[in-house]
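Right after this note come the structures.
We did not get these values from a lab; they are worked out from the coordinates using the rules stated. On a predicted model such as this, the values are computed, not experimentally measured, just so you know. Cβ atoms are built from the backbone, for glycine too; each structure is taken alone.
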Structure I
Amino acid sequence: MRFDLTDMRLFLTVIERGSITAGAQAMHLALASASERIAGMEAALGAPLLERNRRGVQATAAGDAFVRHARAILGQVEQMRGELRSFATGLKGRIRMMSNTAALAAFLPPRLSRFLAAYPDLSIDLDERPSVDIVQALAESRADLGVVSDTADLGRLETHVLAQDQLVVVANRAHRIAGASAVAFAEIVGEAFVGLSDAALELHLAERASRLGKQISYRIRMRSVDNVGMLVEAGIGLAILSEASARMLERPALAVVPLSEPWAARRLHLCTRDFRALTPHARLLADTLMDGAAAS
């Protein structure tokens with residue numbers, strides 16, 4: 001049974017695009033060539049990989065298994081290429097890391113700065129993503145390490161707590177809660193909100209709102225914390241952010257009020273599929289971050 005890298009990439013693309021035609025186009029292959037490759041894979045395996053229907057194709061049970069293994073193999077190939085490429089540019093190691101906005105706002109920058117200063121031959125590919133996207137990327141071996149909040153489902157990963165992360169309400173100073181020392185979620189859940197594009201946080205808040213028989217009304221969602229602050233300052237709505245993210249807002253017309261519920265005290269986790277299976281460079285960074293958390 002032999003499958004080359006093109007076969008694997010083609011099959012993953014077909015699954016992602018939902019049809020052999022779309023997969024072939026994305027891979028710049030003729031439809032006949034793509035169909036022949038997939039038929040050859042099924043013949044070599046002795047089982048169908050795809051179920052064909054009017055709407056396109058979907059993976060069979062064997063196809064699902066193929067997807068898992070293909071992603072792992074292609075991930076390792078990309079990691080190998082990245083590390084070998086780093087030697088060509090004078091770097092002796094490269095670490096793939098993802099982080100949510102809250103960790104990048106305060107926790108990570110000083111620690112990554114010290115790490116890179118201490119190890120000048122190492123480099124970090126850092127990507128800012130929502131926590132749920134990071135969990136998925138780690139599960140698919142598209143990153144070595146991730147820093148996420150515990151609002152995401154971490155069941156498939158190994159984790160280590162790095163820091164506490166309090167949720168706060170950001171309001172215009174003219175708002176009724178502006179002078180409060182804390183505010184209950186139930187007191188504000190019925191108001192208009194400006195959302196930050198953080199899927200894990202939104203799901204977490206939606207669940208809490210549903211327990212109160214409510215639904216959060218977002219007037220708009222923004223990708224930038226600063227843009228969220230600008231709209232809140234204009235009176236468009238309230239925003240719920242991590243305390244670390246709120247510190248990034250230097251706007252005098254804004255008030256920051258902690259949420260009073262115990263669930264508003266989130267935790268930031270360092271995550272990976274298996275700490276023991278990390279590359280030496282990634283393990284060194286993980287140890288540095290965990291040591292920093294213990295010392296803080």
Structure II
Amino acid sequence: MPNFKDILDIHPNPCVIHINFVPQYANNAFARFSGHETAEDVLKLESIRVLFEEAHWPEAQRRYQKAIETGQATPPEVINHTDMKGNPMIAEITDKVVDWYGQKAMCTFISVVTDQIRRERTLRDMANRDDLTNLFNRRYLSKQFEKAHLTPAPGRFLAMVDIDHFKRINDSWGHPVGDQVLRQVAKLIESFSEQGECASRLGGEEFALLFMADDEQQAIERLEALRQEIEGFIVRVSHTSRQPIAIKCTVSIGATQIKQDEPLLSVSLRADESLYKAKNTGRNRLVFNATEAAMMQDEMIADTKAIS
């Protein structure tokens with residue numbers, strides 16, 4: 001390995017050789033990567049572990065031990081890195097066991113991939129977003145629903161939200177104004193969501209909320225607060241040929257609780273049934289579990305007839 005030291009000294013990629021994370025050699029590129037002035041400063045570190053998140057230490061130790069025992073290179077791995085000046089970045093590391101003056105050591109090459117990873121994350125996020133409102137789309141809602149099934153928790157609910165008489169807005173003011181209304185209402189719907197919840201646009205003027213609540217009553221209270229907030233909100237939009245206009249709109253909401261291991265299609269149909277009832281009994285209202293309520297009512301009627 002020392003025969004290649006001159007090559008590594010001028011290599012543009014950061015490189016460090018260590019024995020159980022105690023640095024034995026570092027090139028100048030690694031010094032810059034770690035926030036030091038010179039490679040000699042790196043060699044003064046007790047451990048290069050300080051250069052990556054503590055949560056990664058156990059995995060790094062496992063990779064090191066496996067590589068030393070087998071002599072095989074480790075697969076590339078992307079980790080979060082913070083240099084000694086506190087600058088965060090994302091790095092891809094590749095390890096190879098080498099002979100360092102008669103001792104087994106690890107040679108770690110590093111590629112800074114911060115920009116690449118951020119671009120990839122941006123593209124993934126764009127694929128999960130609705131172009132008009134920037135809410136999550138139907139594809140992402142489905143992913144989140146399935147992901148939640150892997151870690152089941154009680155108190156999960158699905159709500160369908162539909163802007164009432166939205167066609168009238170488009171017919172009266174044009175689709176550009178309708179788009180502005182959608183964006184502003186979408187912001188209110190997005191503000192409903194808390195950490196771990198999902199607000200999405202299904203298409204047109206219909207939205208979906210995947211959310212948590214302690215019980216049915218709390219779910220109803222949260223959704224009713226959203227309905228009232230939208231009812232009292234004035235959407236102010238610009239118009240090409242007129243003065244800015246103010247539009248008030250309301251929403252109908254259908255909601256249901258998600259049962260254990262229930263597929264999204266089944267939940268969606270039940271929430272849609274509740275939304276349908278809300279829109280056909282006056283709009284600007286919340287209906288919760290319309291299907292189950294109707295079934296219970298039918299059962300009560302049947303029981304009454306049987307008794308009589």
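Out of I, II, which structure matches 13, 27, 25, 19, 13, 3 when P(r) over Cα pairs in 10 Å bins from 0, in percent, for residues 39-134 alone is calculated?
Matching structure: I.
Check the numbers for distance in nm of label points 7 Å out along Cα→Cβ at positions 103 and 271 across I, II and tell me which is largest.
II
Work out the source of 3.2 here, i.e. which of I, II gives that when distance in nm of label points 7 Å out along Cα→Cβ at positions 15 and 55 is computed.
Answer by label: II.
Looking at relative contact order in percent (Cα under 8 Å, 6 or more apart), point out which structure of I, II has the largest value.
Largest value of relative contact order in percent (Cα under 8 Å, 6 or more apart): I.
Of the structures I, II, report the one carrying the highest value of percent of Cα pairs over 12 Å apart, for residues 127-174 alone.
Checked I, II; max of percent of Cα pairs over 12 Å apart, for residues 127-174 alone sits with II.
Upon calculation of P(r) over Cα pairs in 20 Å bins from 0, in percent from the atomic coordinates, which of the structures I, II produces 26, 32, 28, 13, 1?
II
Which of I, II yields 0.15 for FRET efficiency 1/(1 + (r/R0)^6) of positions 47 and 111 (r between Cβ atoms, R0 = 35 Å, to 0.05), as computed?
I
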